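Undergrad: Input: structures, listed below.
FYI, it's all coordinate maths here, none of it is from the lab. Since we're looking at a predicted model, the values are computed, not measured. Cβ atoms are built from the backbone, for glycine too; each structure is taken alone.
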Structure I
Amino acid sequence: MSGNLLEIRDLGVAYRTRSGERTVVDGVSLDVAPGEVTALLGESGSGKSTVAQSAIGLLASNGRVTGGSVRLRGDELTGLAERRWRAIRGARIGLVPQDPGGSLNPVATIGASVGEALRIHGWKDGAKIRRRVVELLDRVGIDDPETRARQHPHELSGGMRQRVLIAAAIALEPELIIADEPTSALDVTVQRRVLDLLDELRADTGMGVLLITHDLAVAADRSDRVVVMQGGRVQEEGRTADVLRDPEAPYTQMLLADAPSLASVVERRPPEIAARERPLVEVAGLRQEFGRGRRDPFVAVDDVSFTVARGTTHALVGESGSGKTTTGRALAGFAKPTAGSVRVGDVDVTALRSARAFRRTTQLVYQNPLGSLDPRQTVGQAIGEPLRNFRLGSASERAAKVAASLDLVALPADAASRRPAELSGGQRQRVAIARALILEPELVVLDEAVSALDVSVQAQILRLLADLQERLGLTYVFISHDLAVVRQIADTVSVLQRGRQVEQGPTAAVFADPQHDYTRQLLEAIPGRAARE
């Protein structure tokens, strides 16, 4: 028997669909050694999560293993009855899922959720379970674990909820942890703390980790071996350092080239700005409060000021709760500030009684295009809606402009007749951009517009935004928690922390010589250091 903890050999998986059975994993092999991390890397639809589900017996009801072998310390796992799987899950294999919001029971306390695995595996002494839960919460670095155990998921931050999932996964000290995109929804600093925690647990207990991720920079920093998947097949595998140093597969080479955390820094060349030209955007002393009944109001933004020159990109960066989205909504006229001023061109946005006409000047692109596009409308109808709202042009003129907008964002003409659900995530984001640009605005506010996209799709959208800016003279305010992306796209940057602006200036200068501790923490947390050094 080999020394590997997990061995997957020639795994095949298929799903039953209305059009017949579809193979999604084809001949995948990988190993996880005790005390080591194997990263399974690939974009959405590559089959990586299906491999993970096969290794823990949690395939969807329409999925089946069509061939190959999955062994844990030599014990065959494929074909096990559910009764036998229940003895393995939790005790020998722990799972850390991607979304703590969807994985934790909202009506159960944190203690009940963490203790569930103990009860399933025969622990009956309530006091003993409670002591173990507090011990586990303390082990994963949650402050005041006794209090937290009595709270519910909505009372904890995203990072703490992810730590709760890790505590539940290690409750019975399993040999193997499967971490399925455990940090993809987290801010960069929280991501670093969660990954550090997994590293500490691995070092302390000797458990193996199968890390599922689409982020090559995370894999570079955190794994011993990497397996790169595309279209259900392995494209490349080996020691992480070897694969990063000399990738052989064209797909791996593309991922390396597109990963913003690993890309070499190329200084942007903003357009020449006349010394006396007035900035397009002027924000001064912005303050935004939200009422909380009898309590003092919550201050979401406090004294934020910056300017944005025409034809350039200004980034607002910071963690969740830093005030960047609130600032962006004030810029776009969706919220009236408590104090301060916002000016776009000749328009005093804070003085507007109605922002309707202002929409022709400034447009907002959201993070989730599927949520902002009406699923009942075709793509053509969605893009043309702003023209109908402003009663611009005849029906034939509007159709021609929709066609031109599709071409502008490099979508085929026949996309006009499709529904948003029929498009990929990257295509839907292009639709959202086309809809924002059809009124020919001067300013586009992009709120985490690429954060939910796979790295290669993200790179395509960033290149599109840069091309459109050059061709159309657009000005962007780019809201992001991803400093690696900001380094690529932004000319100037404001760093926000808890509603206050702690640093601002040219992006290159701020990144090269940050003056505030918080900025330094954000920069140090950018993954991919192992590959850059």
Structure II
Amino acid sequence: MNRSKYLEDIANTKLWDVIIIGGGASGLGAAVDAAQRGYKTLLLEKNDFAKGTSSRSTKLVHGGVRYLQNGDISLVIEALKERGIMKRNAPHMVKDMSFVIPFYDWWNSPFYGLGLKVYDMMAGNLGLGPSELLNKKETIALINNVKKEGLRGGVIYHDGQFDDSRMAISLARTAHELNATLLNYIQVNGFIKNKGLITGVKALDTESGKNYKIKAKVVINATGVFSDNIIQMDQPDANPMIRPSQGVHLVLEKEFLDGPHAIMIPHTTDGRVLFAVPWHKYVVVGTTDTPIDKTLEEPRPLNQEIDFILTNAGQYMTKKPKRKDVKSVFAGLRPLAANQGGETQTKEISRHHKVNVSTSGLISVLGGKWTTYRKMGEDAINTAAIVGGLREVKCRTKKLKLAGYDENIDFTDPLHAYGSDAKKITAMGKAGDNTSLSNKFYISKNLILWSVQNEMAIHLEDVLARRIRCLFLDANETLEIAPQVAKIMAKALNKDKSWIKKELSKTNELIKNYTL
């Protein structure tokens, strides 16, 4: 992935088949699908790949037990199928994770016991393992620091876990291998039209300040929570199509969840479920569901959201987490497809995706979730082929091995998400270049160089937040190592001391959002 070459592609290509706006899960999924069908594909992202919602999830590849509880059977079936496809296509990315639901009321046991058997049945031959009812002793054996007072028993079931922004980069690299052109830090700020129909986009390279006019047969809006901005750029009077909902996660030391199993807390004070999930030797706890009117690129967690997670999680842990125990806090905005004219609470809005086509021909992918990214891409490109008059080619992503594909993976290896590329990374430079710069998480000189040379990381934040997950794991430790990372990047990018100073200033300001 070479940004300079990609910029040449823009300058030298007179007409693209498909332009995709947005470099998150749905945009990257669409780019992979379009490129594999042989369409000349361009993806433009105004920030960095997965900068928004797609790097801020609960890190689960799941059918959605809560959706089953809400009776949204069709979404659960679709998500369970896609969960299995994602694990098959990216075995180095998707890990089997067992979840224990502790019961403190007798009536919970039959509900979740039967419900999760239905969940298993829906997954069919793509299932990850059968669910089982547990007695009190078995529940404590699996989660030895669970609150024991009043505990009746539990149930164990299986879902998937992944690293969301690493998955996004794997998709970007897959699209690149299929000859797509992908660019970060290119902002679409207008459309080219002919007789009211969209024939291309106007874009700004925010790195160089250069403007581009780019022609295409069809344009797809895959900008998630910012979809309405693009829709209203096309049709200023259009009604909002997205209802943003904020989800906050807290990251704690692993001692708060002493064991390999995750906990699903079935009943919180607002009627949602709450997860506590082991991730990269830490524990991610979340999430919330708060309606938000203003879509920020860096959403800020509210105090009541932090208190909600600490209070509800603390009821299920022997050691109750406090604010001082939080190593990092991150907030993301769900791009829920709005119920037109309805006042439904965000937690009750379906997570199904929609593909909308405006009278000008703009295709917008709305709603959805990470697990169903591939199906969202398929539906978007099927629609694009019709709108853009592209040659008819069937989707072939169901059995597409993603970049880094490796079946023989050790999930205890800090490089497991790089799959088959891990050996190339460790073979770079000198032996000492694989030594971690931190004893809190794994970040080496070779990893930083790989991010710059092969994954289009061009800012310090790109590496610390998304190529390597430092900021999402331990914000204060990230602050400590940032100067070393900046120096390594500066040398690789041929930048001077003023670049280092500017990048550190921006990153230090950003880190404040991730600390309490």
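Undergrad: Given a value of 15 for relative contact order in percent (Cα under 8 Å, 6 or more apart), point me to the structure among I, II it was derived from.
TA: Only one of I, II returns 15 for relative contact order in percent (Cα under 8 Å, 6 or more apart), namely I.
Undergrad: Suppose you compute distance in nm of label points 7 Å out along Cα→Cβ at positions 80 and 416 for every structure in I, II: which one lands on 5.5?
TA: It must be structure I, since only it matches.
Undergrad: One of I, II was used to calculate distance in nm of label points 7 Å out along Cα→Cβ at positions 320 and 448, giving 0.7; which?
TA: So the calculation was done on I.
Undergrad: By the measure FRET efficiency 1/(1 + (r/R0)^6) of positions 24 and 192 (r between Cβ atoms, R0 = 35 Å, to 0.05), tell me the structure among I, II with the highest figure.
TA: Ranking I, II on FRET efficiency 1/(1 + (r/R0)^6) of positions 24 and 192 (r between Cβ atoms, R0 = 35 Å, to 0.05), first place is II.
Undergrad: Let me ask something else. Of structures I, II, which gives 98 when volume of the Cα convex hull per residue in Å³, for residues 88-215 alone is computed from the coordinates?
TA: Considering all the candidates, the number was obtained from I.
Undergrad: From which structure (I, II) was percent of Cα pairs over 22 Å apart, for residues 8-103 alone calculated, if the value obtained is 29?
TA: Here the read-out was taken from I.
Undergrad: Compute mean projected area of the Cα convex hull in nm² for each of I, II and report the one that scores greatest.
TA: I
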